[in-house]
Structure P
Amino acid sequence: MTSPLVYAGPCDACNGDLHARPDASRVACQWCRDEDGQRLVYEVQARRKWMLGALEDKTLTAPAIARALTSLIRPIKPALLHTWVARKKLHPAGLDDLGRMLFRVGDVIELMAAGDARAGERVSVVA
């Protein structure tokens, strides 16, 4: 059974979607070729960093952020964002047309990183 592919961003040449194995370091566009006839190849980590940078100042709903960051960083549930709001760690950036809270993606990334750092500190203290 093959593992599901992960989104690696758009091709710079054709804007087509690039999909790679989760453990892949590089991904090739299935449509585009360079001057030598070789497929255009991209570094997956560089594409992920680029996508995170592009998302950082966007405001999205909790489910949309959870989908994006689960794909790009690690699994996160929309309920965690609402927990952070209740604990006054995260503040909504506004509301969408349906009245749902919008959050700045970069704020959520920072809270995820802070949680990861705290978890690492707890592990290092125990070890």
Structure Q
Amino acid sequence: MTQLLWIIYNVIMLKIERTENPEYILVTLKGEADFNSELELRREFEDLITKKVDIVIDLEHTDYIDSVGISLFTYLKKELIKKNREMAFYRPIDSIKKVFLMTRLDLLIPILEKVEDLEKFGKEK
């Protein structure tokens, strides 16, 4: 029974949706951004780095983030800086926002709360 639960747990993955527009790509993460989803997230981020627009990560439906998720966001930001591009978080749930504030990641990557903030982000350049 324990093996079955472990298999079921590992099947539950992070769902990644992408919406592209001329100003930025909106990446919606649904589930957990953690050790179990590292490879999937890394592949997504490496592809995003090749694009020529800014990136917004929608975290409204992300339930959990661990140090692996934080390091991947930091990696993405670092690579985007090299290409003179920006990124932002959009609508993180309170527990994830608290992690960003505690780790001071919000000083590196802005947090957008409202649709108006998102629209403004896309037109800042």
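Computed from the coordinates by the stated procedures, all read-outs in this text should not be read as laboratory data. Not measured: the values here are computed from a predicted model. Cβ atoms are built from the backbone, for glycine too; each structure is taken alone.
Quick notes on this one:
- Value 2.1, calculated as distance in nm of label points 7 Å out along Cα→Cβ at positions 25 and 89, assigned to which of P, Q: Q
- Read-out relative contact order in percent (Cα under 8 Å, 6 or more apart), computed value 22, structure in P, Q: Q
- Highest-scoring label, criterion being percent of Cα pairs over 24 Å apart, among P, Q: P
- Distance in nm of label points 7 Å out along Cα→Cβ at positions 73 and 105 - highest-scoring structure of P, Q: P
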